[in-house]
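Structures incoming, each one as structure tokens.
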Structure P
Amino acid sequence: MDVMASPRFEAKPLYRRLDRLFGALDPSRPQGQLLESFLSEVFQELHADLHLRAASLYAERRDDVALLRQVGDAPAPVEILPRSAPPLREVFRHHVYVFPESDAEGSPFRFGLTPRGAAAALVVGRRPRRHVFFFALAEGWVMEELDFALNTVRAALGSRLLDERVRGSFQQAAEIQQSLLEEPPPFQGFEIACRSIAAEEVGGDFFDFLPFDSDLLGLAIGDASGHGMPAALLVRDVVTGLRMGIERELKVTHVLRKLNRVIHRSNLSSRFVSVFYGELEPSGALIYVNAGHQPPLVFDAEGIHELSTGGTVIGPLPEVEFRRGFAHIEPGALLVLCTDGILERRNAEGEFFGEDGLKAVVRAHQQAPAEEILERVFEATLVHGRRRPWEDDATLVVVKRL
């Protein structure tokens, strides 16, 4: 199913709401207790937007699932259900599943999991310690919004349940990540400068360059939600997948669709990743796809142009579609790519550095070399934040046509 996010459920605002919920949870508590607390909080946060009547949480055991907790206005659900029950089979198979017909043979209503009416469910964790959330739906629910939001909740929650042994050594992970952040290759007629600063030992931002020959340069920038180890693991997967896919396929929209499916199924990912990928020719022609990333900016004599054509972020949805965009970098023009860490740097009053701040600095130094423009932007961002430590990973790429 090709689902685009509703304006109410754009990926990054939704993840920020979820991050606030996670910030209130105590990770030292047993997994079941942690999820019980999350059930109450996520229902309180999303029930009005998603039209949820009630929610319940079940824990997997050897042969069945057992009720841990219910919230909302609904009769008490069944406490024990065999693992072979049709509603559970659908959820275990699809990870997120919507049951629109209350009287269908496999409906949760028929098994006492939810009251009569439409329902939805999601599963997190690994067998044999999976947990299943069931949601009873009220009138007015929208399939696209529900599907997007529940896939997002599942991905975000799954990353929080990673076993500590999967996270590995931070030092080793940092070395691996740095090896992925290659310096830009020379490309005739252009200057390229880039820098990425992680808020923790490892981060969730990346840039990458794929030189095909002297006539074509692939360039990418991306931002995995959050930072730290889960985001770094996702960055590793995305950069590797993008490199392998582009080299084999040379069709970026197809590669991003395949990469989305892999990331969506993965239990070792963070929550989502935004990616911008473009292929630049010496003539200045640029073919690109923007998968939910902050739109890069082209600065030229005519003004400032955003490169936003593409699709949604990679990860939350099982199937997505992407479109190619086209741009042209004139002689003397700039292509500037960045991540949220630059734009969302706050001053003492809580105001963002923002896109206006970025545009002002670049415009003021547009005639300078690419490396100097990069330095000026980072310096202005640091000053804006009173040189405090970075709250988020910050990445900037400046491409100047000579």
Structure Q
Amino acid sequence: MSQSAVILPGSPLSGSSMVGDINAAWASIISQFSGAVAPTLGPGSAGALVAGQLWLNTSVAPYQLYTYDGTTWCEVGTLDFAGHTFTAFNGPQDFRNIIGDNGGFEVWQRGAGSSASIAVGASSTAYTADRWYLTTGANQASIVSAVTGLTSGSGFAGKVIRNSGQTGTTAIVFGYPLDTDELARMRGNKVTISGTVKAGANWSPASGTITMTLYVGTGAGGFAGETNVVTQTANVSVSTQQAFQFATSAAVVPANATQGELQFAWTPVGTAGADDSMTFDDIQLEVAQFASVFERIPFERMLEGCNRHYVKTFPYGTAPVQNGTIVGALGFTGQVAVAKTVFTQWNFPVEMRATPTITTYNPTQANANWRDQTGGADIAVLVDTNSAKSSKGVFIGSQTNAPTAGNNNYIHASADAGI
């Protein structure tokens, strides 16, 4: 301020200086705000918010302290008024993102890793990027692929494109199902969803409309007792990237919720052009009433979380396919030739969320059997029915034809425990 705390005789302020001091004082006051709703006024020009403003959100317990970064409110920490403690926000790796396993589209096990391009046929539902599935309608054959990340610090993003020439115009759904343990983290709390999207050059929905919704339910399947917790619609222009305006639930996630799903849905119009697409990145679902900076979790931690839902013996950058590669395959060497089956144990890298479905792949031939690489022959595969009921691992063996002594035998497999 231009005037000292004590005004001495003979040093009066001019009218303009006094107004400046008063304005500065008011600006100082309104830059520190406490209330249930974020402030819309600040000490900037014409009452604009300015970077560095503070807001203590008193609508939650404990209170949440935010600072304005010039664009949005960022969490600083929590003030526990009951315990008289303040806990600083721990930074970008405190696992606040409920979909942290792959909200940033960094993990692509079901495809060829960072070069994944996964076709989803018309009238189909299929998993694509880990944890994410796509549902298409008639004449809506599509491709989901890993592309360059949209934001600073992002490795990859997920691009969903309706193939050129496709004419289906029913809703397309891109979803991320949630397990019960993930629902438990949200029960009784309000949640916020945020993310970044980019429309292709031929993005076709009317007004460019795309809708983001969090559904929860109380059943074991089929979303019994379904509740729409929070939804947000954006109108995205062609060839435009934008942050999806964060959406916060009006009510808390029900205490009895046991299943849920985050969905993006859009309805294409007309015949698809060369780039009728939407690209997604940095999708975040968190227990909060304002979006925080996207949480970037180390790749190895994300992969471990995704392994609870899907795992393969193929190298990370190799798509599971018959007659693909021998690298990384399970194997055994035939011992004394006797008429009995032989098994090898595949222990999953982490315990899976449920008993998985096992699929086997011949490394060098177009079938699902063992390959006797030494003798140049196939051996019929047998997945042990008892071990296949386990979420920890599985025995994969041969049927009645016994392996030849001394020959090396190989097979690939995947385990799918998707929701």
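Every read-out reported here was derived from the displayed coordinates using simple, explicitly stated rules and does not represent laboratory data. What you see is a predicted model; the values in this text were computed from it and never measured. Cβ atoms are built from the backbone, for glycine too; each structure is taken alone.
Given a value of -11000 for helix-only ellipticity at 222 nm (-39500 (n - 2.57) for each DSSP H run of 4 or more, over all residues; to 500), calculated from one of P, Q, which structure does it belong to?
Numbers: P: -11000; Q: -2000.
Derived from P, not from the others.
Taking distance in nm of label points 7 Å out along Cα→Cβ at positions 49 and 369 as the measure, the highest value among P, Q is held by Q.
With distance in nm of label points 7 Å out along Cα→Cβ at positions 105 and 385 coming out at 4.3, pick the structure among P, Q it was computed from. Corresponding structure: Q. Taking FRET efficiency 1/(1 + (r/R0)^6) of positions 137 and 217 (r between Cβ atoms, R0 = 35 Å, to 0.05) as the criterion, the top-ranked structure out of P, Q is Q, with the highest value. Suppose you compute distance in nm of label points 7 Å out along Cα→Cβ at positions 33 and 193 for every structure in P, Q: which one lands on 5.2? The correct label is P. Starting from the value 24.8: which structure in P, Q was mean count of other Cβ atoms within 10 Å over residues 273-280 calculated from? Corresponding structure: P.
Match the computed value 17.1 of mean count of other Cβ atoms within 10 Å over residues 73-80 to one of the structures P, Q, and report its label. Here the read-out was taken from Q.
Which of the displayed structures (P, Q) returns the greatest value of distance in nm of label points 7 Å out along Cα→Cβ at positions 81 and 305 on calculation?
On the way: P: 5.3; Q: 3.2.
Largest one: structure P.
Work out the source of 1.00 here, i.e. which of P, Q gives that when FRET efficiency 1/(1 + (r/R0)^6) of positions 257 and 313 (r between Cβ atoms, R0 = 35 Å, to 0.05) is computed. Provide the component values of the computation, followed by the final result.
Details: P: 1.00; Q: 0.50.
Traced to structure P.
Looking at structures P, Q, which one was Rg and Dmax of the Cα atoms in Å calculated from, given that it came out as 27.8, 113? Walk me through the intermediate numbers first.
Values: P: 22.8, 69; Q: 27.8, 113.
Source structure for this number: Q.
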